[in-house]
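Nothing in this text is a laboratory measurement; each read-out follows from the coordinates by a stated rule. In this text the structure is predicted, and so the values were computed from the model without any measurement. Cβ atoms are built from the backbone, for glycine too; each structure is taken alone.
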Structure I
Amino acid sequence: MNIAFVINSLNRPAGTERITSLLANELVKIGYNVTIIAIHNSGEPFFKLDNKINVLYLCSKPKTNIYLRFPVNIIKLKHLITKNKINKVIDVCSAMSLMSIPATFFTKVKVITWEHFNANINWNIITSPLARKLASMFSSQIVTLTQTDATIFKNKFKAKNVITIPNPITIESNEKATLQEKVILSIGRFERQKGFDMLIDAWRQCSCKNNNWQLKIVGEGTLEKDIKKQIAEYNLNESVDILPPNSQITEIYKKASIYVMSSRFEGLPLVLIEAMYMGLPIISFDCETGPRDIVENGKTGLLVFKNDTTALSKAIDKLTQNPSLIQEYSANAIIASKKFELKPIVKLWEKILK
């Protein structure tokens with residue numbers, strides 16, 4: 001069977017790109033012919049892809065306006081699907097359905113819409129609900145990361161064929177975090193969604209930074225200068241480090257003792273699954289979807305009311321002052337992460353691809 005993933009880009013060191021690359025590689029291993037069609041050619045894929053995977057691009061320029069080229073992209077996508085004899089298309093996020101569904105009209109090609117975001121969050125006030133409604137009407141299957149999002153698709157967009165498949169663990173390591181370093185870790189893009197401005201505000205309120213605890217943020221993005229400016233204004237340069245994305249992410253997890261997430265909204269955050277697999281207790285805002293599907297409050301970490309920076313700072317101080325609690329949450333996190341093991345999740349994908 002010939003499968004094509006349709007994705008915005010492959011060059012970003014983000015969770016969506018990581019999980020797409022992993023699933024594509026796994027499908028190749030079990031005999032599928034896999035093509036990845038990226039809208040933007042923004043450089044080499046950040047994550048390693050199997051040599052058997054065919055990578056194609058709709059736009060040669062990295063910053064091409066997708067909406068201005070909409071009709072052209074649909075025609076070009078249809079051509080690539082036909083030329084490569086694709087049987088099934090997997091849209092990586094519902095936004096891609098705005099192109100893939102029209103491109104597959106009057107063909108036998110099936111479209112699977114793989115939603116990576118909270119289905120109540122709109123990246124565009126017009127195109128977001130339109131894409132989800134179109135996907136609900138014409139996709140052969142909607143795949144969500146959480147049960148909450150599945151319910152939203154069924155109730156809000158009247159989707160019928162909806163299944164929940166969580167993100168799997170994407171890393172391997174025989175060694176876990178030692179929990180000996182006074183390091184609190186956070187990973188993500190410097191974009192509004194990830195809420196690093198709120199994390200810095202919470203860190204300013206933490207007393208643990210006066211006891212040699214360090215906050216390390218790994219990422220890049222459009223708001224990086226703003227975050228660095230905020231750190232400087234709060235006189236936090238000595239206790240906050242910003243590091244660039246690193247493909248050897250397990251080494252970074254190993255040198256931390258706590259993972260913190262300050263996102264305003266999420267789908268099913270891969271970083272929390274990875275952090276728990278590596279034995280890190282979690283502290284996170286309890287946004288509508290994502291953290292509560294992964295973290296058990298008071299057992300594998302602490303969930304606090306969303307966007308409440310004071311509550312976040314108190315949770316950080318609570319955990320840093322209780323080494324035994326860190327150890328307890330760490331042990332529980334490793335066990336809880338097993339439900340996100342790769343093989344059973346790939347089996348679920350095999351089932352819907354048949």
Structure II
Amino acid sequence: MASEPAEHPGGARMSSKAVIWLGASTRQMMESKANYRRRKLTDRLMMAISVLFSLAALAILFWIIAYVVIKGWQYLNLDFFIHLPRPLGMPGGGVLNAIEGTIILTILASVFAVIPGILAAYYVAYRPNTPLGVAVRFGTDVLSGVPSIILGLFCYTIIVKVQGHYSALAGSVALAILMLPTVIRTTEEMIKLVPQSMREGSLALGAPEWKTALSVSLPAASQGIITGILLGIARASGETAPLLFTALGNDHYEIGKIIQSGIANHQGLLVIMGNIVNQPVDSLPLTLWKYAQQPYPERINQSWAAALVLMTFVLSINIITRIWVQRRAKRMQVK
């Protein structure tokens with residue numbers, strides 16, 4: 001009768017190690033599955049919370065828009081856009097003075113803010129570590145946090161008190177200062193995204209710095225620069241506090257009559273333009289603020305209509321900016 005082979009002691013040890021390893025692997029797999037389920041549950045929970053708060057923010061936005069539309073739409077008519085305000089207590093009238101004042105203030109503020117803002121952003125983008133670059137960036141950060149009413153008081157001190165009267169010029173300077181941080185920061189970030197090789201190639205070909213900026217860097221970053229300018233305009237056009245100290249308001253401001261008076265008196269173009277910007281003007285935010293405080297129902301109704309016009313203007317700028325940026329980005333991808 002053949003004897004059975006004896007078991008090797010090493011085989012028993014290997015078998016026990018395999019069992020231990022298999023048990024450990026099984027335990028790790030179970031823990032891994034539990035961790036995966038826990039992470040997945042946490043992910044879904046955080047996603048649900050994010051969606052909830054996003055919907056809440058959108059609900060608040062649409063609630064505000066709907067409320068302003070409901071309150072202001074019924075008081076919008078042709079007279080509201082083409083007539084000046086009537087005396088207190090009289091029905092009718094419009095906010096032509098505020099619409100024209102808003103346009104003048106926005107144009108002047110853009111003129112004062114855009115070119116200096118782009119130049120400052122270009123310098124900071126390519127020379128960030130120089131003393132001037134550090135100072136500009138620090139000043140921009142500080143300026144973006146300064147309350148707008150303080151900027152209005154500053155412009156009142158250096159412009160209104162010197163001139164001796166309120167004016168569109170003083171108001172536009174205050175709004176331009178408000179626009180500068182948005183223009184500078186956005187332009188700086190867009191210029192940084194331009195490949196350094198493009199600028200270096202232009203300089204290597206002998207082009208001076210100013211020509212490289214105008215023909216290479218700024219055109220390549222034009223998409224973001226225009227976006228920053230439009231966002232700056234949207235912010236400035238909705239400000240009220242700086243204008244209380246600078247533009248003040250003017251119920252009789254009408255550009256057409258100023259031009260007609262200048263032509264009748266044989267005044268030159270520069271004199272007429274000076275008359276347009278060198279007197280107190282109204283704006284839609286100022287009109288909204290003044291009318292909402294008055295006890296006359298007609299003025300309160302017109303304040304809602306002014307709020308609707310202002311909100312439409314600001315939203316239109318933001319929507320147009322986003323649409324334009326997306327289309328420009330698609331065209332760049334195709335190219």
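Source structure of the calculated read-out (relative contact order in percent (Cα under 8 Å, 6 or more apart), 23) within I, II: II. Figure out for me which of the structures I, II the number 1.6 belongs to, where distance in nm of label points 7 Å out along Cα→Cβ at positions 240 and 256 was derived from the coordinates. Label of the originating structure: I. From which structure (I, II) was helix-only ellipticity at 222 nm (-39500 (n - 2.57) for each DSSP H run of 4 or more, over all residues; to 500) calculated, if the value obtained is -11000? Traced to structure I. Can you say which of I, II returns 0.70 when FRET efficiency 1/(1 + (r/R0)^6) of positions 224 and 280 (r between Cβ atoms, R0 = 41 Å, to 0.05) is computed? For FRET efficiency 1/(1 + (r/R0)^6) of positions 224 and 280 (r between Cβ atoms, R0 = 41 Å, to 0.05), the value 0.70 is produced by structure II. Taking FRET efficiency 1/(1 + (r/R0)^6) of positions 136 and 160 (r between Cβ atoms, R0 = 25 Å, to 0.05) as the criterion, the largest value within structures I, II is that of I.
Compare mean projected area of the Cα convex hull in nm² across structures I, II and report the one with the greatest value. Checked I, II; max of mean projected area of the Cα convex hull in nm² sits with II. Given a value of 14.6 for mean count of other Cβ atoms within 10 Å over residues 104-111, point me to the structure among I, II it was derived from. It traces back to I.
If distance in nm of label points 7 Å out along Cα→Cβ at positions 200 and 232 comes out at 3.0 when worked out from the coordinates, which of I, II was used? Label of the source structure: II.
Looking across I, II, the calculation of distance in nm of label points 7 Å out along Cα→Cβ at positions 176 and 192 that yields 2.7 traces back to II.
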